[in-house]
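Right after this note come the structures.
FYI, it's all coordinate maths here, none of it is from the lab. Fair warning: this is a prediction, and the values are worked out from it, not measured in the lab. Cβ atoms are built from the backbone, for glycine too; each structure is taken alone.
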Structure I
Amino acid sequence: MMMAWRPSAPSRVSPGSSNRRIAGAVRVCLSILLTSVALGVPQETLVVRGGQRFDTTAGTFRSFGSIVVEGDRIVRVTEPGDTTPLPPGARELDARGRFVIPGLIDAHVHLVHILKSLQLTAEDVFPLFLRQGVTTLRDVGDERSEQKRVARFAEDHPTLAPRVVLGSPLIDGNPPYHPFVSVPLTQVEAVPAWVDAGVDDGVRTFKLYVGTTREIGQAVIAAAHRRGAWVTAHLAWSYRPLEAIEDGIDSLEHMGALFDFLLPPDAPRWPPPAERRGVPAEELAALQRRILEAKSRVDFSGEATTTLIEALVRRRVRVDPTLVVYRNWMLLRDQPEVLEHADLSSVPERLLEGWRRSARALPLDPTTVALRQREFLRLQELTALLHRSGVELLLGTDTPVQFCPPGLALHQEMELWVQAGIPPAAVLQAATRNNARSLGQADRLGGLEPGMTADLVVLEADPLLDIRAARRIAVVVRSGQVCTPASPEPGRQP
């Protein structure tokens, strides 16, 4: 949740063994690649035999004979009982009795500024994503040149990193809420050239942030759509969701941000930074309690919710709930189910300690636990309501915001959706097909059809019976290459 992020003091520990291991693996991979090119070795054929594959259109598993991959593409999917011999030199992957899903996509990550504040880089966490079947990441707010660097690394090393789809810095007012990762845009006439420069540099998603005015939002949407790019937003004070929806925005980020706009007109609201300056801490704490109490009383059958949902459906605007960041950071980071979650054992110690420092610096009021738990349940309830009403949902996490572990946060998000009452099939569709649409790559990603990029995950059990089976990963394939990284030691130091 970008609004909540406050970088911890950077660690002075020098880069450690993780970077050295990755560098060594890169040298080996490059050596093999160069040798293969010199010898004229053709692209490897991979044949996945047997099992069931997830049909992202129907939301069901279907038996198959084989999925044939040449290079980085699926070229053929055969019917059950297929006995075609393996092509010469092909590699066989046995999926009999297993379940094959497309590579998972995280539609909301930040790969630069949060890690940089802790003297880490994306390369330190890339293996954590791949290990959990996450083969594509959509960055939605980071400095552009470093994004390009990590995206090039990912493209050059598909067995070490998921692909990265670039996003713009946060587009904000002046002064911006997060100056270290934002661009203040206040002149409408400057927008088209700025958007064009971003698209020319590879940006596919432009993100409007909390201080963006409607006038600037309209200009960004028009300029980005002219270039075939996506526009999303985290809205707060200057631009309302109904306005953005009518202006043609593609998606809205964070269920909590939408919830804020469903409060009655006379309900207390969290003020912008300029209005909070000089306000005593005890007054802000009292205000926060009143807001939590007001949220517990919101009627989702009321006019405000109905109007919002009707607009979202009518204009086909997607919503990315990011429930996991509300549970793990915004609302419940002081609770054992977050602080002692087993998934944290996968996180590099330097990243984990940075999260802990941030939590100590911004403690939550222990007297509001019940109200905060209630708000989180309301967020889950609203997410399920949007799904039942026909709003297309995207699935993102905001990792590596505090206590949202790279890779595993996506599984936590899927599990939170199912707990809210959304069927596992719809959850998997969101993490694959829907997210691919948000990248403008539905013809290449998010499915297991001929012609699509060969990103796939082989599971040991059926996630439609229990979404937690999506964690039971046997093999990960990214761009046609088997790339399941070895598991790290718990809490290892990068």
Structure II
Amino acid sequence: MTYQAPHRGVHFARALLAAGLLLALSVSPLSAEEPAALPEGVVAIVRAGPEDREGRHLTFENFCYAASQQSLSDLKRQRSGARQVLEQLIEERMCELECKTLGIVVQAVDVQTLWNDLDTKVRRRSGGSRTLRETIEEQGTTESEFREQLWHILRKERIAKHPKYLGPNVPANEDARIQQIGIVIAKVREHTKVEYGLLTIDHLQQKQRPKDLGAGVAATVSGTPITTMEYGRALVIRLPGNQVREYLDRECKTALMTMQGVGLTDEQLKAEVDHLEALWPLERELKRDEVWKTVSFKDRFETQFNMTIEDVMNSRYARGLLGLVRQMRADVTAEEVQAEFDKEEEGQYGPYILADVIEIGFSQKKGFSSGGRTLGEARRIATDFANQLARGEAYERVASSVNMQQDRSQRARTLRLTNTDNDRVHYQQATRHRDGDVSAPYETLAEVCVMRRVGPRPGRTLESVDLYVREVVARRKAREWIEDKIKDAAWVQIRWPLPERK
């Protein structure tokens, strides 16, 4: 398995150790609401309605477990976030075991000494206006978590200074010392047996399966377990506040739907997935950007839900959302479908012009860059493409040469053009040409473009798009239903920041 970089908590502590970074700490504090009057240890109460006085209580421990379960799909898609938290726990457990093997003891007095030293440096470099504790709070880290990271840093330093490794040869220079300590810890990792009980992106890429470590075990380090609860608690404490809030919102929304009887049996879930797959060809045709033509239902589904179809089977949250849309779909009226169609009759469902467009980005003004080139340079590049097409070169070949470049400020794509605000410049250009014609270069706000008109396409009738329009209305109603309730204290009360994030 690939070794992952330490989590942000360690980087933050290291940054404080590096004197030159003490004044560079500037991040936005976590957004916070007034803490609700909730019982101790409860982070949220979800009610079946305003008349429900008791509600369902979500304790901090239950939330930690829920976060560990919600992160399973993230572990399979990312090397950041949840995966970094897991790797940091593994490194910490590894260093604890290595200290035991080498007879190294780090004491509370050592941690306090380091704390006092860092606090003195922060006060001195801020002219007495800031303390270490205030700096930690600004980073969205708890004091207890920061102290845990100091324990970890001291263990790593003591390991590096052991005669088995660098001994007295640890560099005095801070940057060089941190680098050498990192090399030592990487060597320790090489002879440490780490087994994963959770499926990660590396398992998938290497076509492997995690070990069966037993229920409630996320990983083992030289046979010593890291429990799922330890992992979940670390997620809640260490992940950025917005990620934790997302997990908390999901858990509350799941409880809302469950208490309202919203959900799907396995048979109903399969029927919903089949319904979405059957609808996808029509939905894909209605997308304005023709790049959707190559997107499979599987890829679209995973993008929409941030998890695979298999993951959805095991996700209470995703099953609830699909069940909610299914419920709303059954209640959509013919009048609602007609109103939604009328709203988009001149846009998404109306007639359009199909056109191939090459776009070259340019810098609008000093300090703002789109493509990092001047307007004149963009015009020259666009003119070159227009000349290639005028000489009879196949558009597909020219477009392929544009999109194969690493420069993302240039692109070629096929557009469905209507007389809407977003399309108006391209649409007006398309109306000036005949099918097959290539335009001269023309400008949008931040791009110089060349167009080849393909031709007009007829609009849709309500009958031909009824199923899709009904789905659009159902999705909107489901979104409004759940968003209205999650924001209403009569339905959901949330204690945020969590006590552990103060």
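Have a look at I, II and say which one yields 3, 14, 19, 20, 20, 15, 7, 1, 0 for P(r) over Cα pairs in 10 Å bins from 0, in percent, as calculated. Source structure for this number: II. Among candidates I, II, the computation of percent of Cα pairs over 18 Å apart, for residues 383-470 alone that gave 53 used structure II.
A value of 6.4 for distance in nm of label points 7 Å out along Cα→Cβ at positions 111 and 439, calculated from one of I, II, originates in structure II.
Figure out for me which of the structures I, II the number -16500 belongs to, where helix-only ellipticity at 222 nm (-39500 (n - 2.57) for each DSSP H run of 4 or more, over all residues; to 500) was derived from the coordinates. Please report the intermediate quantities before stating the final value.
Working: I: -10500; II: -16500.
So the calculation was done on II.
When FRET efficiency 1/(1 + (r/R0)^6) of positions 199 and 399 (r between Cβ atoms, R0 = 25 Å, to 0.05) is computed across structures I, II, the figure 0.45 traces back to I.
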